[in-house]
1. Comparing relative contact order in percent (Cα under 8 Å, 6 or more apart) across structures P, Q, which is largest?
2. Comparing distance in nm of label points 7 Å out along Cα→Cβ at positions 373 and 645 across structures P, Q, which is largest?
3. If FRET efficiency 1/(1 + (r/R0)^6) of positions 85 and 197 (r between Cβ atoms, R0 = 41 Å, to 0.05) is computed to be 0.20, which of P, Q is the source?
4. State the single structure among P, Q that was used to calculate mean count of other Cβ atoms within 10 Å over residues 45-52, giving 20.5.
5. Where is percent of Cα pairs over 38 Å apart largest, in which of P, Q?
6. Starting from the value 3.0: which structure in P, Q was distance in nm of label points 7 Å out along Cα→Cβ at positions 597 and 621 calculated from?
7. Determine which structure produced the value -9500 for helix-only ellipticity at 222 nm (-39500 (n - 2.57) for each DSSP H run of 4 or more, over all residues; to 500), calculated from the coordinates; the candidates are P, Q.
8. In terms of distance in nm of label points 7 Å out along Cα→Cβ at positions 53 and 237, which of structures P, Q is highest?
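Just so you know, all these numbers are worked out from the coordinates, no wet-lab data involved. Being a predicted model, the structure only gives us computed values, none of them experimental. Cβ atoms are built from the backbone, for glycine too; each structure is taken alone.
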Structure P
Amino acid sequence: MKCSECTLDGKMVLCYRPTRVQYPVLWVGQAPGKVEVVTGIPFTGGAGKTQYSLMKSAGLTKSDFAWTNIVQCKPPDDGKGNDRAPTPQEIKCCIRHLYEEIWDIKPQLIVALGGPAMQVLTGQEGIMRQRGSFHPLKPEFEFECEVLCLLHPAFVMRQRQWFPIAISDLKLVHDFFLGNIQKEREYEFLLDPTEAEIQSYISKGGVHTVDIETTSLDPFEADLLGLSLSNSVDDAMAVYFISGDSRLEGIKKFLENSNIPKSFQNGSFDCKVLLQQAGIDVQGICYDTRLAEQLLNSDMPKDLDHLRAVYTKIKAYKPTKKEFKQMGSWPKEKLLEYNCWDSVCTYQVMEAQKRLLSAQEKELLETLLVPLIKPINSMELKGVKVDVDTLAALYAEHIPQSEILLNQIQQVAPINPNSPQQLREYFRTNDAQKLTLEHLIKKGHPESDLIDKILRYKDLTKGAGTFLKGVYDRLKDGRIHTQYNIEGTGTGRLSSENPNLQNVPKPYRAIYIPDDPASVFISGDYSQLELWVVALLGPCQELYDALMAGTDVHKTVEDAIDPYLPEGLKDRRRLIAKMLVFGTLYGMSPQTVARLQKVSVETARSWQELLFGKYPGLYKYTEDRKADAHQRGFVTTPWGRKRYVQTVPQALNAPVQSSASDVTLSSINDAYYNYNLDLRLQVHDEIVIHSTLKDYEEQAILLKESMERPIKQMFNHRFKAKIAVGYDWYNLQEVIL
C-alpha cells in the first residue's frame, strides 16, 4: 500500500475474518463509513444492519463470512452528509491490501457490493444492468475466482422497494455452492419464416409472447419493422414486415383470435401500433409484464432491460439510444434477431413473475389492469378535438398581458421572473416555488405586490406555453392524442403525457370540444372519493355516517377548530379545515401545519386532536398504516396492490390513492365492455364520454349506472358520481338523473 500518497485520513478498518464459515466467500464493499471507523469492523453501520437483515431473509449468516472494502479508510463527506466514493487515486494507493486478502483467504466466490467494487474486481460497469450476474475476477489479481455482482446495501436501505430483489440475488450464493446456477441456455430463433413455418410455430399452443419493432415510439408516426413470437423460454420466431406480404394475413388471424392467449411487454403501445399501422385488432391479451411489475414493484423501473436483469440470465443485448434511433436502417437479420430476443426475454420474465404474484395480484392483473389496455387505447386513438379558434383567442390574450406584467416587474426589480436563481437571490429564499412565493405574500412581505405580479406572469406564460401553444404543436388531425400510462405512478393512478392532461387548469379545458356541434361531453366525477375510501379502509364509522348523511365534513371540522383559531385566521377557516383533513390523512405533521399556517406547534397539534376526536377511525387508520410501514416496509390495499414505502406520508397516502384509482379504473372497464360508452378522457376521479346530443340523457344514465355499481373489493359500496354535460370540457352543467 502507498498510504503516504493517499489523501484519506489513515484510520484503517481492516478485513473481518469469521471464526466459523458458512461458505468460503469474501464480501467486498466500497469504503468504511462513520460507524465502521469507530467499531473497526466493515459493514457495522446502517448499511451493515440492512445487509444483515437481507442475508437473514436469504438464509445467510452475516457473521460467518469475511468482509472488506476496496479502500480501508473512510473518504470524507460529499458536503451533503454522505460519504463520497473513493477516487481512482485513493483506490490505486490502497488496492494492494485487497490483493493480499484474496490470496490469504482464498475464497471460492467473491461478492462485489455496488458499482465501484464491481468495477475494481471485474472491470464491468453499470451495476443496475449487471446485478445478479457472475464475472471472472480480473487477471491482474492473479487468482481464479468468480465474482457475484450485487447491489450495495446502502442503496437498498434508501430504496426499500429493492428488498425482494436484493434477497433473491443473495440466494444466488446458495445456488453457486449447491451447483444450481443455470448454465447459459441455447436459443433457437426462426428468422423470417415461410407461411408454413409460421403456421407450425403458432399451432404449438400455450401463451405466446408478442413483440414488435418500430421506427418510432409515436404510434401515429411509427413504421412497423418486425414482429416476433415466443411460446417457450428458449425459442422465438420473427417476421420482417413488408407491405402486401402474404404471410401477414396468417399473423393477423392469429393475433385477432381471442381463443389464443397472448402476452406483451407494454401491450398498450404494441396493440396501438398494430391497429394503427397494420389494421390488426389484437384479441386474447392475457398478460403484460410491465403491468405485472406494477403489482410486484410499483416504484421500480419497468422497461424490458431492467426486467431482464431482474428475472432472467439473458445477457444484456439492448442497443444504445443512438443505435435504437437507427433501427430502421439495420440489416434484416440483425433486426429480427433483436426482435426474437425481446419476445423470448418477455416470455422468461412472464414465467418468473407468475411464480411471485399472489392469487389476489393475479386476479387484479387479469380482471382490471390487462383489460384496461383496450379502453385506454380507444381513448388515445380517438383523441379529443381541439377548438383552435378558442385556443388562438386565449393565446392572443395571454401574450400581451404577460408582456405588460414583465415590463411592470422589471421597472421595480432588475430580475428575470423566469430565473429561479435570480428569484431565490432577490427574495432570499431557499427556492422559487409557487408555494414559497405565495407564503411570502401571506407573511406580509414588503414587496408582496411585486411577488403577486411575478406569480401572475408565471401563470400566464405557463398557460400560453404549455396549455395552449404546447397543445397546438401536438395536434394531429385537429386532435390531441395523449398517452395514458397504466403503470405510470407508484399508487396505480393513470398518468398521461404528450401532453399531460392530468394537470390542465380548468379555464384551459374550454379548448377541448366534442367531434361536432351535434355532440356533447358527458362527465362523471366521483364526489369526495378519497374521503369515502378512507372511511371504508379505516374503518371510520363516524366519517362514513357523516358522508352517508350528506354532511359537509370540512364544515364540521371548521366548526370544531373555530374557537381555537387566532383572529387573523378566521377568514381562512374553510381552507385550514380542508388542509387539516387531507394533510393529516396524508401524513402532514403538526410541525408542517404550524409552519404553513404561522401558528405554534401546540396549536396545530390541538387542531389535529380535535379532528381525531370527531373521527377516531381516522386516527386508527393513520396509526395502522404507520405500523405497517415500520414493521413490514410496505402497505397494501383491498384490491391486492402493495407498495414499498420510505416515509409516513407515503404509507398513509398509498392505500387511499391506490384504492380510489382502482375504483375509477374499474369503472372505465365497465363503461367500455358492459355499456359500450364512447370514452374520451380520464383525469383523477373523472371519466368523460362523448355522445350525440339526442342520446345524451340515455348515455348519461348509463355512465352513472356504470360508475355507481357496487364495488366488490370496497365492501360492495356504491360510490356516488356527479354527472355533468356540456359543449366543451370546461363549461359542464350538472344534470340530475
Structure Q
Amino acid sequence: MQNKKFERFIVGLTGKKKDSGSPITLNAWMEIGAGNQFTFFIPRAEMGQGVYTALTTLICEELDIHPNGENIRVTHPDALLGVYSNYGMLEEGNIEVEKEGIVSWMVVKVFNKYPLIITGASTSVLDAWNRLRLTGAQTRWQFIQAASRRWDVSSDECTTKNGFVLHEPSDRRESYFELAPDACRLTPPEKILLKENEHFKYIGKDIKRLDIPSKVDGSAIFGIDIEMTGMLYAAIRHAPVLGTKINQVDEAEVAAISNIEKVVHFDNWVAVIADSFWTAKNALAKLKIIYTQADEQPINTETIRQLQEETLLKKGKKLITKMGSIKNNQKKACILLSETFHTPYLAHAPMEPLSATARYEDGVLEIWQSTQSSTATVLAAKRAGKAAKVKIKETIPYVGMVGGGFGIKGELDVTFQACYLAIQCPGRPVKLIWPREEDIKQDKYRPGVISRFEVGLDEKGYPLTWANDIAGQSLLDSLLKRSFGLPIRTGRLAKYKFLVEGANHLYYSIPHQRVRAEVFETPIQLGFWRSVGHSNNAYFVESMVDICAEAANIDPFSYRKKLLKNHPRLLNVLNTLEDFSHSEKESRGVAIWHSFQSNIGVTATASYDPQNHTVTIPRVYCVVDCGTPVNPDNIINQMEGSVIFALSAFYFGEITLDQGKIVQSNFNDYKMAKLCHTPEIKVHIIDSTERPGGMGEPGVPASIAAMANAVSKATGIRITELPIIKMGIKPMA
C-alpha cells in the first residue's frame, strides 16, 4: 500500500523567511510560496462540517484573495500555539476575547500557556469570527505597507485585488509573494477596522468546499489511512462488563503464531501487536482472558430505568431555575397537565472507526490520528509515557481528516492505548484500530434521561406554572473522573450543566417556573454527543408545549407565538417557518429551539399506517437563524445532516445493557437511517448581520422534537419515549 503521512509544519507567531525559494511564514495562520501559493493553518478538525472552508473564507475576506482559488491549500497545524486555542468553548462563546477587560486578559494568558486546541460545541466559526478576519486584515496591511515603502508612495494610494497590491496612479502592481519578504518583517497594528457586512465579497456566498475534491478522488488522508514502512498493527479487546478489568491473560495458544510482536494488557484492555491487523485480530480471538468481578451487581436496562424513576422521586433535588412561585400559583391553574418522557443512551458510531498510529523513538512520540483535539492527543501521550515509565521529551500530533466525530474523537483512550503500545515497540509505528464492536460497546454515550412535567394552564390555555424535574447521570462528573481523576461532588455547573441545558433557560414567557434536577451514578461512561443535553431537552420541552397547545385547542404555531413575545429572533424564525411550510396538508409537527448561539425552527410532516403501525416522515422544513451566514450552502448541508442524524436517533437509536454488558455491537443492531427513510429536506436561511452562531449541532434538537410532535399528531399517540419502536411504532421501510 502506498505510504501516506501528514506533512509537518513549523509555524511561528511572527513572520519569517525560510530557505531561499521556500515558502515564507507570514504568521501562525498562513505561509506563502511562489506564485502566491497560500497555505492556511486551520487548527480545527475537518470532520465533514466544512470548517476548513469556513475559517479560510474569514481570512480571505479581509486578505482580499478568493478562498476557492487554485493557489489555496489548507492543513491542520501540529504546533500547539496559544493563538490556536478555541476561546469559543468558554460559556458557549459568550466570552469574546477580542474585547478589553480583565476576564479576556486572563483567558488569553491561561490559553497562551496551556493551549486548548479543540473542535467542538459548534464554536469554530463563532470563535474565529473576529480573530481570523482581523488576521486577514493585518496581513493585508503588511502587504500594503511593504508595497508603499518599496514604491515610495502613500499607503492610502494603494489598493489590493486578489493577491496583488496595486498603485493605480503609477500603474504598478506586485504580488503578495513578491512583497512577502518585506511584509513579514512589519508589525501590524493590533486594531484594524474590519469590513461591514454589506461590503463582504466572499462571506455570505456559496463557496465551494475545499475538502471535497480530495475526498472525491481518494487523496484525502484520514487517521485510519496511515500506512508507513515497518508498521505494526494492534487489535484490542476491552473487558465486556462495565467497571471490570483484566485479571489474567493466557497467551499459550498464540505463542506459536508467527508474526506476533507482542501481547500487551493494561487495566481493562488487552491488545495483540502483529505485522497485520488480520493477524492481530485472529490472535486476539485465541487469547483466554479472565476478568475481575464487578464491585456491584451488574446493571441492566431495567435497573437503570428503576434508578431513574427513584432518583426523580427523591426529595432535595437541586433547584436549577426558579421564577415566581409554583406552590402559590399552581392551585390557580384552570387545567393541570402532567407527562413523563424518557430518552435512551446513545452511541456516536462515526463511519470512520476509532484509530491512532503512534511511533516512539528516543523520547519523541509522534501520533497520526483523526482527532477533535490535538491538546487531548498530547495529554494522552504524556499519560502513556508516565504509565510506561518512560520520559517523553516531545510529542508531535498530526491531525488528518476526521470521518465523523460527534464528540467521541476528543476522548483520550484510543490515543493513550496507541502511544502505550508504541512505547513497547520503539522505532516502529504501531497502528491501533478499534473494530466497530469495540467502538459501540466501549463508547462514551449520550446520557439517557427521564423528564417529568407538571404544567398549569391559565383561563386562556397558556402556561401559568411550569414545573420540570429531570434525572440522569452527570456528564461532566463522568468525563472529569476518567480524564483527570477529578470527581465533582458539588456544584451546579459541574453536575447539572449538560443534564438541564436548554430546559433551564426557557425562551417562552411563563410567569412561574421551576426546574429541578438530580443525578445518579452507574458504570456507564458518558461523553459529548452532537448537541448533548439539548437533544434530550428540546424533545421534552417542545413535546410538552404541544401537549399544552392541544389542551388549549390552539394551533401550535399560534400558541408558540404568544409565548415568544419577548424573543424577537426566535419569533421571527417561527413566523418564517410557518410561511415556509404552510402548504403542507399532512400532520405537521413544529419545534423551535435556541442552542449554540443559533436559532432553529423545524416542521416535520408525518403519515401513519394504523394497520401496520408504521410511520413515514416525507418532508422536513427548516428555518435557520445562525447570525451572519458565512457559507449558506454549507449551512444547508449541516442542517440536512442534522435532520438525518436526528432521524436515526428518533427511529432506532438505543443502547441497552444486560448483566453489565452493552448489548449492541454493530450496525445490524445499532441501526442508522437509510436512504429509504430520508425525507425531502428544505432549508431557509434568515439573513442576519449578528455574530455567527454554531451550525454543527443546533439542527439536531429541534429536528428530533418536530418529528416527535408530527408522529404524535399523525398517530394520535403522544410520543413519550424514544426511539419510537419502544412505543410499538415502526418506520416504514
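1. On the way: P: 10; Q: 14.
Structure Q comes out on top.
2. Numbers: P: 3.2; Q: 1.7.
Largest one: structure P.
3. P
4. Working: P: 20.5; Q: 24.9.
Going label by label, the one that fits is P.
5. Details: P: 52; Q: 42.
Checked P, Q; max of percent of Cα pairs over 38 Å apart sits with P.
6. Details: P: 1.9; Q: 3.0.
So the calculation was done on Q.
7. Values: P: -13500; Q: -9500.
Here the read-out was taken from Q.
8. Working: P: 4.9; Q: 4.4.
The maximum falls on structure P.
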